[in-house]
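Where a number appears in this text, it was derived from the coordinates with a stated rule and is not lab data. What you see is a predicted model; the values in this text were computed from it and never measured. Cβ atoms are built from the backbone, for glycine too; each structure is taken alone.
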Structure I
Amino acid sequence: MEGDVLLKVSGLKKAFGGVMAVAGVSFNVAHGQIKSIIGPNGAGKTTIFNLISGALSPLSGEVYFQNQDLIGLSPHQICAMGISRTFQNVILFKRMTVLENVMVGRHSRVSSNFISSIVRLPSFKNTEKAIMDKALDLTAMVGLEKKAFEMAQNLPLGEQKLLEIARSLATDPKLILLDEPAGGLNTAELETIIRLIKKIREKGITILLVEHNMRVIMDVSDEIVVLNFGEQIASGTPEEIKRNERVIQAYLGKGVSFARSK
C-alpha cells in the first residue's frame, strides 16, 4: 500500500435484501487528511462506516488500515487498532456524567490487573488518576469542562454531540469516523463543530466525515467522495466537486450554497 495512505477501501460492496447499498466503492484516506463522504439519504454513507468499523461484513471488497486487513475483525479489535467513531443518532451513557462518559472511552486504552483493582493497589489508583486527567483534558478540548459533572442526558443535542466526540477521542484514535456531527445543530453550534473538526486534525488525527451540511463539508474537507444509490459518482477537492455537473444533478441542486467560513 502507498506509504502516505492510512485507510484504503477497495471495491467495497454490501447488499440488504437484494438491494445494493454499497456498490464497489473505492477510496484512500491519507495521514492527516479530512476526507468527506456525501450523498442523499440512502446513498450508503453510514453503511460504509459500519463496514470500516466492523459492525457489518461486506459482500466483497477490501478495507486496509495501516496495511492491516480489517475484514473479519470485531469492532473492539478495530477500535484497539486506532479507529474510533461517532454515530448519526448520538449514543451516550445518559445516566452517567459527562466526565464518566469520556472515562469509559479512555478505559478501552488501558489495562488494569484484576487483583490490583480489587485491593486498590497504588498502580490501580495511578491508572485511574491518569484516566480522569485525560478525560478532563478532552472535556475541556470540546468545551464541556464546566459541565463535566452534569448527567449526559441533561445536555442539549449540540453538547451531546461534542461529548460523543470527546469519548471517541479518549481511545487515542489515529482515524476518527464522524457520522453527521452537524446534524440538527443551529448556526452557533455549527461554528463550534467546524472549529473542533479542525482542532482534531491539528492534533494529528485523520478524519473521515459523513455530513449533509454543505457549509461544514466545503469548509473542512480536503477531498470529497460523492455517493448516489450506493455508487461512487465523483471524488475530488471541494472546488472540483462543486463544479461537477453530475454531482449537482444527482445531489447538490442549483440552490446549494458553497460558502466557506473565514
Structure II
Amino acid sequence: MENNQVKLIPREIREADFPIARFLSDKEQAVYKESIKQFSGKAYDSLNIPQKGSNLWKVLFLNQIGIRTAALPELELALENGMPLKGHYEDAPTVVLRSRGDNYERNNPLAKTLADKLKLTSFENPFIVKGLGIIQSDDKENPYELEFLTDNAEVIEAPDFHYKNNGRTFSTIHPDYTIEWDDSSNRTFYSRGDGVSRLHLYWNLNLYSDLDQLTNSNDNGRVVVVSPRGARKNFDEYLSKIEQERTKQIAEVDARFSGAMNYLKTGKL
C-alpha cells in the first residue's frame, strides 16, 4: 500500500486571507506618475521611473502615497511561495546605514542628515531603516534634491549586514533581518563598509546591500506590491478561539489543583 502523507492544516488557516504579493499594476503606475508631478528638477528625474524599472526613491514614494511595496522579508516569502523574482531585481523600501558619512560623495549629505535625524552616533553594526518617506530638498549640496522623512522610521540593528560578511553565501533572510548563512547555497550576500545603501534582491536572487547609487534603474527592475487584502480575519478568529480554549483549560486545571490541595489539608472535597 502506498504511504501517502499529508499535512493536517486546520481549515481556518487554509482559508485565511493572507496578504498577496504581485507586481505593480498599470493603474498603480499611472497613479504614481501623476503623484510625482509635485517634484521638480533632479528630484523629479530621480523619481521618473517607468513600470519596468525600480530604484529606492520610487519604492519609498509608492509607500508614501499608499501603494505598499514588499519589505525584504516579504520578498523572501514571496520567493518561497513561487513568485518569479529570478531574472529581475526588486528594491526593498529600506536603506542600510553604516556610518554618519559616506565615501560616495553624492550620498554624503544624505548619510549625515539621516544619522542626525535618527540620533545614531555609534555604528558598530549597520542599521536597517524602514518606514522612510521622502520630500524635495532645499539643500543645494544634495545632488538628488531629495531628503528622507523619518517621522515613521523604524531602526533595526543588523549585525548580519556587516561588511565582514561580504561575499558569504546564504539560504534565506528572516523577518528580523537575520540571515541564514549556508556554505552550500548559490545565493551571495554583498555589503560595503560605510554610508547609506539600497537593499534589493538581484537577478540570481543574490542580496545586495552595497549599491550606493540610489537613483539607478533599468528595465530589469520590478516593483513588488503587497495587496491590501491581507485582513486575515479567519486566521485571527482562529487564534482567538485557541486562546479562549487555552484560558478555559488553565482555569479547569487550577480548579482541580485547588480542590486536591483542599482535600489533602481538610479531608473534604
Structure III
Amino acid sequence: MGAYFEPLGDGVYRPAPASGGAWNDDEIHFSPLGGLLVHAMDQHRDDDGSGKALGRISFDILGMVPFDDCTIGVETTRAGRTIELVEAVAIVRGRRVATARAWFVSPVDTGAVAAGAPYRMPPSDAAQLWPMDEVWSGGYVASLEVRAVEPPLAGRARVWMRSSVDLVEDEVCSAHASYIALVDTANGIAVRENPSRWMFPNLDLTIHLHRQPVGEWIGLDTTVVFGPTGLGITSSVLYDASGAVGRAEQALTVRPVE
C-alpha cells in the first residue's frame, strides 16, 4: 500500500514515489500535497474539541512543486466558537510552493431543511475502469483506480476514483483530508487538448462542502472551459457514495507547449 508522504518530524514530510507529478517527473503532484496541508491543519486543531466541520478550503499553487522534502506550517488566524479560519503554507527548498486557507464551522442540526444537492451519479460499481495513465504519467496517477461512468469527452467527464495509498505513513488522517488528497485530479480527467501540445496547469483549487465526505470513493462530475486569452476553468461537482458533497473550482493557465 505505502503512503504519499513520510513524516520526518517538526512539520517536515518526505514525498514517496507515489506522489510524483503528471507534468514533470521531478515534481510533486499537487493533489496529495493538498491533502497533506489539510492533514497538517487537522493536527494543528486536535485540541480544539469543538467538532467544527470543514466548510471551505482554498489553495493557491505558487509554482511547480519540486520533488523534495516539504515543510508545513499552520496557524489559526481567526478563532471562534462558531467559525474558525486556519491558514497553512508548504515550503520546499526554502521557497513557498503553496498556501491554504480553510473555514471550519460549528455543526448545527439542519436535517429538516437540507435540500438542493445535485442528483447522484451512477455508482462506482456501474462504471468502467478507465486507464488514466494512458493520458498522464507520474507516480500519483499510477496510484489511482479510476472508473468512468461513460468514456470521457474533451472537456467533460464523470468518474469515480480511489487510492490504496495512505496519505501519510503511520499517521491517522481524517476522511476529509484523504478525500481532498484526490480532488485536484479533476483537472486531468476531462482533457480538452492533448497535454503534449497544450499545457493547462491549475493555479488554484477551491473546495466548498455542504456535507462532510466519507468512504474511499470520490466522484467527480467535471467540465473544463478554455477561454480565448489563455484562461480556463475546471469545475466539478464532488460526490461520495451517498451523493453530492460539494463543488470544486480550478483556475487554469492555458498555453501551447514550447
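Observations
- Mean projected area of the Cα convex hull in nm² derived as 23.3 - corresponding label from I, II, III: II
- Distance in nm of label points 7 Å out along Cα→Cβ at positions 5 and 245 derived as 3.1 - corresponding label from I, II, III: I
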